[in-house]
1. Can you spot which of P, Q, R the value 4.8 was calculated from, given it is distance in nm of label points 7 Å out along Cα→Cβ at positions 61 and 253?
2. Given a value of 51, 32, 26 for semi-axes √(5λ) of the Cα gyration tensor in Å, calculated from one of P, Q, R, which structure does it belong to?
Structure P
Amino acid sequence: MKKIVTRFAPSPTGYIHIGNVRSAIYPYLLARQNGGIMILRIEDTDRGRYVEGATELIEDTLNWLGLEWDEGPIVGGPSEPYFQSERKEIYHAWAKKLIESGRAYADPTPPEKIDEYRKECNEKKIPFLYRNFRPENPPEWKPGIPLRFKSEPKEYFWTDEVMGEMHAGPEVLDDIILIKKDGYPTYNFAHIVDDAEMGVTHVMRGVEYLSSTPNYLALYEALNLDRPKLVSLPHILAPTGNKKLGKRDGAKSATEYRDDGVLPEAMLNYLACLGWNDGTEQEIYTKDELIKNFSLDRIQNSGARYDETKLLWMNGQWIRRIFDEQGVDALYEKTSGFWPGTAANFDDEYKKKVLSIIYDRLKVLSDLRSMTSYFFEVPRLDLDMLKNNKFLKKLSESELEDLMKKTIAKFSALSEWDADSLQGALNELLEETSKKPAELFSLIRIALSFAPFSPALNLTLEVLGREVSLSRLNSVARAI
């Protein structure tokens, strides 16, 4: 059997969108599952939209997700170069084949004239097809003049691996531009040449290209090329579900999610399952499990709604999974840059202790900044937070002071400052004060952290240590 070769061919026109990322995941999974080749090709022939640094951003995002490519920029390969802007001579050579066979012609028609043709068709309420306005005696083609494909309208039938059996009539075939005035190819021509030269067996791209497929089939035919397998990927829809996801719908770039502390494992997992499932109830997949279970026939043919809440839930699941299966060191390695600024004054071992008691509350790693600040600096004393707490507002200041003094005395008498000893002391305090856990524990928790919530109280006390804990409790007792 012929080796499977897939490709991801993004345009370097800005940040890498969530939909772009998914278009890289499926070709990667298919190639890896079958021992095939994954190619990264940069489609940068639209020089007007080219953004400096965008290629590096694409490479960085793929590396972050663990989607390594076998051929392409950096790694090289037998089909170099992998930047379309450097392959101009290759496209011109293929274009000449079409000219020689009578299937392409130079088109000197000025844009204003083409606009007149289009307007004429609009007024007559008929579809605008350029093949009805071909120049009668086109000049010899040379760079500086657009080159058009000379279509031969007919019916086309093809199989899409996701959409099934497809059919298009001759009315959709037209004389598309192959080479632009600037000498660069259009996408319509360049991708067909590149896929042929690079031996691509599976072309996976968004469903929006489905309407252009008949023109692509005509080009394969005119160039005497075998058709690759065509795989149309459904749209990722906005959260409302009524349109394609766009920048205005709140979806951030992959880089922004990474900067927020979304793990690559979670992003890969979520996007792979956005439009695909293996028919089970499983939701959390490792990369190896995705490679094993992926199949083209399980890609859905309708749009998949983007749900950031689900992504963040999945990220929380992955944070816990890494901690539980690989340990605190493995998770800690991923937290660099996400701690509060004051954490720089503390060593790694202390931060690992903090992470060990807070990890199961994190949705994204950047939550560490707001959730752990009181472990690294004395929180601002806010008595209103005590007075307005729903469990404490019924207690008088003298009751609060009495509870604080009893707590300080109990903790000061402990010979061991560990989680079990502290929990025992807390249980004794409940009995001795006849207070409900919500009352007593809320008072101690707020006095230690002045934060909306904290981990289990005995664990918080253990990590803060005897000296810091008693100092904070005494400060609050004096303030009351």
Structure Q
Amino acid sequence: MKNWIPFLIALLAAAALFVWFGCRIEPGNGEIAVLIRKTGKPLPQGEIIATSPDEQGIQLNVLGEGRYFRNPYVWDWEIFPVTDVPAGKFAVLVRRSGSNNPDGSIIAANDKCRGVVKEVLGTGRHRINPYAYQVKLFDDIKIMPGTIGVVTSLTGNDLFSGTPNDCRNENGFLVDSGRKGVVKEVLKEGTHRINPFIYSVTVVNIRRQRHEFSGKDAITFLTMDGFPVSIEGTVEFNIDEKLAPRLTQVVGDMEDILNKIILPSVLGFARIEGSKKQATEFIVGESRRLFQDKLDAFLKANCRKWGIEINSVLIRDIIAPQTVAGIIRNRELAHQEAVKYEQEIIRARSEAELARQKMLADQNLKKVAAETEKLTASISARQRQSEAVVAAETELKVAEINLKTAKANAQAAIKVASAERDIIAKRNTSEAEVLRRQVEAYGGGTAYVQSKLWGKLMPGIKQIITNGSQNGTFGLPEISGKGVAK
């Protein structure tokens, strides 16, 4: 029994070494392990990827970084790096196994069909089985400012399959979702990741474009009198964003727009309008400006329906034959000299007329000054006359008022004098009545006079000496105790 112990230990050690070194699967950082089953049910005919773990062959699911143990007699494996999609790119998967698509398309209808997978992979690391999928990297679609992306669907129903597309309007060749062709919606400014197997994107510049037709690109036509004339100029235009899909579908890119619409329109207009005029009309006069204005209006109207906005048309030079140009230049110089002399004559006449007008103006100024002075004197005289009349009328009114005042004062004085006379008369009457009554009280005038005399004398008499005569003291009547003379 003891002899088996070392053998068991050695067997266990060998088993451990076998498991560690023979069965260990250890994908590192950034790696995956693809399992391959050696035993099990055989794969269906035409398949290369096992859809279930009990089928032999390459397994669909992979092992990420870590440590795994598998029986090497049942399993085999391979280590691959993970699929790394760098920044600025995206990945499209092409499934290598599965059933064929029902419609024969290269786009996988579902996750069990082979072909291009619709969904794309963004930036980052992805565990993709390299036996099950082919990985294709594409750059991000960047729509810069001033540009748009016109999208063309590469898959779907044809334009006239099933229910035909409505082609009666100007957008008839633009398709709806599910059809092949240029779609109505455009991509705006930004970064887009679109499966290039399903959609094709054409970047269209909608900023203002400038094209010069000069030199060998100059527009040449024949005039009415058979002389060749060339025009050189510049046209500025831009593409309408809303009509860009139809323009791209029907016409093509920017070069096609120039060569198929703009330049042929300029050439056609120049040939038609140029054949209506003589060569001399393109050298002098208003014909050049009128020709440019008509060309501008024609181009705007003709290109607008295609979705091209003409911003400006400038004709810098109209090149005519030198034989005609020389004659016309000499005639133009002579004409300019004649115009110069005419202008000098007109200027001399203007100066003479100006001098005459100045003289008339001085005369009118003096006349106006004299009339103004006369008018001022007349106004002053009338004003002084008016002031004298007003003063006289004022004095008359004052005299009338003074007369009325004097009459009123006289009447008042008369009334006052009458009143004073009446008062004096009444006072005299009263005093006479009082005197009369006093005289009557004394019994006569003599007694009254004596009483007044005694009234004056008595205050000065200190003593009276009498002889007792019956006739009284010095003839003075005696006064009774009641003050009445006896």
Structure R
Amino acid sequence: MAKNTLLINVDIGETRVGLIAEGVLRELYVERRHHRSPVGNVYLGRVTRVLPGMQAAFIDVGLDRAAFLHVEDLQAEPGTEEEGEGNEKRNTFKGRRNRASRKTPIRDLLKEGQSLMVQVSKGPIGTKGARVTSHVALPGRYVVFMPTVDHVGVSKRIGNDRERRRLKEVIDSVKPPHGGVVVRTLAQGLTKKKLKADIGYLVQLWEQTQKAQKAVKKAPALIHEEPDLVIQSARDLFTEDVSEIVVDDRDEYQRLKEFLTLFLPERANDLRLYEGHEPLFDEYGIEEEITRALSRKVQLPSGGHLVIDQAEALTAIDVNTGRFTGKGGDVEQTILQTNLEAVREIAYQLLFRNIGGLIVLDFIDMERHAHREKVFKAFLAALKTDKSRTTALRISELGLVEMTRKRTRQSLGRTLYEPCFFCDGTGLLQSKETVCHEIFRQMRRERDSLPGYKIVISAHPAVCDMLEREEKASVAEAARRFQRRIELKPRNDYHVEQFDLTGV
């Protein structure tokens, strides 16, 4: 297998794409037939609620939950655009012209019942609906076309100043009179002809979207849909660093061949159809790697480990030395080595799991300032390979790093897993002893309403076993106190914390 490979596994109702970089699974994307991501889709939506206090509105775009739109994601009325003061600020805000100011009352721009064309910028996450913007951005392979702004930009990942200037001059000469263009990293070194063709395709796509909008009779309606995961991965992930694409479905192979022949003819021969008997991800050892990488406890090479807990408001990552005791008896060196190993694994885990939002990293406490600086610099260097925008604060005296990572879609863990129905997602259950004592308390509450001379306790077999053994004396005392005979009835279909009391 080539070191850098894009694997596309097409199964019944599900497509998975794995990016192998330097022989390691770096990124994994999952798309299911009934849960396709709406990110990038353009809708003609209907304003259902305007919230002046939040400077926001809810837009019905036809998804399960209404989408959220902030005033800054609206196009401004003429003369009210967000502007800077002085040349420096004007350049800073150049790409944001025609964007409403956060001070503009949202009721001046939107009315309930109004139709509005919006694009999904962030998919639904947890209980939150999608986030939308009225500033449409249509991504191509080499450029992003933004029909609502007049701006030319170049990806920050293209570090060569001379190449940045060249690309900007090329785009200035070929871009349409209305609309802006941002050059993607893949465009580095490209000719004017290829860039012009990519822009031309996106302009046609925008014209088709506008026609679809005019044809809509009643909002909400989908007027432009982003390509599915197979085409998206070929468009966005098949870079010069990736040697080949391997796909295990003949129909998708043909579709990808046509796409590459049209948009990337020089790479069409780097597409390969996998015809082995073993499933594709099994053949390349991906299934085991997915299981390892999504575990709560992730082992580090020297014997330390990470513990990753994803809560509603933030994700906490704890670093532990585990069984690693170091060499030579220098505790500080042991801690430093563990933290440096953790840095690389944390950067990988954030990217692989697509963890976003607020993240708190709990490194092992380091007494030496030089060690804290070394770990922090190593962490920033490891984050440079991440395409999502990240911000990290320096390591505190307590060994904590607070950081944020831009989140545009559900994390991989929440895509593949759901909260445990047994513990309701807490990861904890009441102990059997706790349940026993809760039964005694409930007996006291209900003793006057329970008829007869006998109380039947229906509970999980493990709880009944504890009542018969360890809590036998407590059961006898309860029978004496309540003047009732107590009978146990094990129920295999009961939750450990579930029980019923019946008077007979």
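1. The structure behind it is Q.
2. That value comes from structure R.
Coordinate-derived values only; no laboratory data. Just so we're clear, the structure is a prediction, and the values are computed from it rather than from any experiment. Cβ atoms are built from the backbone, for glycine too; each structure is taken alone.
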